[in-house]
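Values quoted throughout were computed directly from the atomic coordinates according to the rules given, and no laboratory measurement underlies them. Since the structure is predicted, the reported quantities are computational estimates derived from the model, not experimental observations. Cβ atoms are built from the backbone, for glycine too; each structure is taken alone.
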Structure 1
Amino acid sequence: MGNQAIYVTADGLKKLEDELAYLRSEKRMEVAERLHEASQDGELIENAEYEAAKNEQAFVEGRILELEQMLSRAHIIEASKDKDVVNIGSTVVVQENGGSKETYTIVGAAEAQPKEGLISNESPLGRALLNHQAGDEVEVAAPAGTLHFVIKQIK
């Protein structure tokens, strides 16, 4: 990850902050309680519940660190006021080879959820769309071959 900026929308930032608050408070306590209960169950060497709780604790602490680092480098994406050129924060309507129109919002990798139409600026399609205008055709290298999209509208 390094010190690279993390681009997020205001909603995305709130989600990351909410997840961090939940992990720091409720989840940490829940895991600590599981660990305590498992440690009371006799032999720790053969205690699967204790091992599972230790693994979960490691995961939770790792995710807390990851979120803290992401938030320290977060830059809020403002919805693009320039509707002429695709930027991070733009909502773009594209059409692939005369197929049906698809709408995507370009976001930072931290909040990308392709199934919900939120694509990363670092994804092949997101990268291809950046800095283009309505009417432009962009090519996206995909495992199945090169895909051609026409930008129909920038919102």
Structure 2
Amino acid sequence: MKQRLDPAKVSPDGYRAYAGFQIASTKTELEHSLIELVKIRASQINGCAFCLNMHVKDARKLGEREERMHLLNAWQESPCYTDRERAALAWTEAVTLITDGHAPDEIYDEARRHFSEKELVELTYAIVAINGWNRMAIAFRREPILDEAAR
């Protein structure tokens, strides 16, 4: 697979604008480890190798355990996530797969039990941002940056 084009070079203003949204989405009081789990989960759903690779590395730097990252695809059956994390992951799936039920009330209500209004908006910004990056990376076939050992 070869990268089709580099959107940052082709349209730097648009890229900077979207990067600005991404930066704004990280200015939150939400736990950074939670945000990385959300980014990994959305990237799994979307099948974005570039973002999966990046956010697994970022999560490791924050001290996230390998086991929790490996089990993320089966978070509903895994005992290692808190109720707050489960609510965030369910909301991530609902927003990422928005055509499947249009973010159902029961998932929203559960998220509201665990997040303030501001936190839920900020969580949603993070979900929207990673979904956009996933779509850009997939559309233009951005390859993951592999460690030497993985080559």
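Each of 1, 2 could give distance in nm of label points 7 Å out along Cα→Cβ at positions 70 and 134, but the derived value 3.3 comes from 1.
Taking relative contact order in percent (Cα under 8 Å, 6 or more apart) from the coordinates of each of 1, 2, which one would give 38? Label of the source structure: 2. To test your reading of the models, identify which of 1, 2 gives 11.4 for mean count of other Cβ atoms within 10 Å over residues 6-13 when calculated. Traced to structure 2. Computing mean projected area of the Cα convex hull in nm² across structures 1, 2 gives 9.8 for structure 2.
Assign the value 14.4, calculated as mean count of other Cβ atoms within 10 Å over residues 46-53, to the correct structure from 1, 2. Derived from 1, not from the others. Each of 1, 2 could give helix-only ellipticity at 222 nm (-39500 (n - 2.57) for each DSSP H run of 4 or more, over all residues; to 500), but the derived value -20500 comes from 2.
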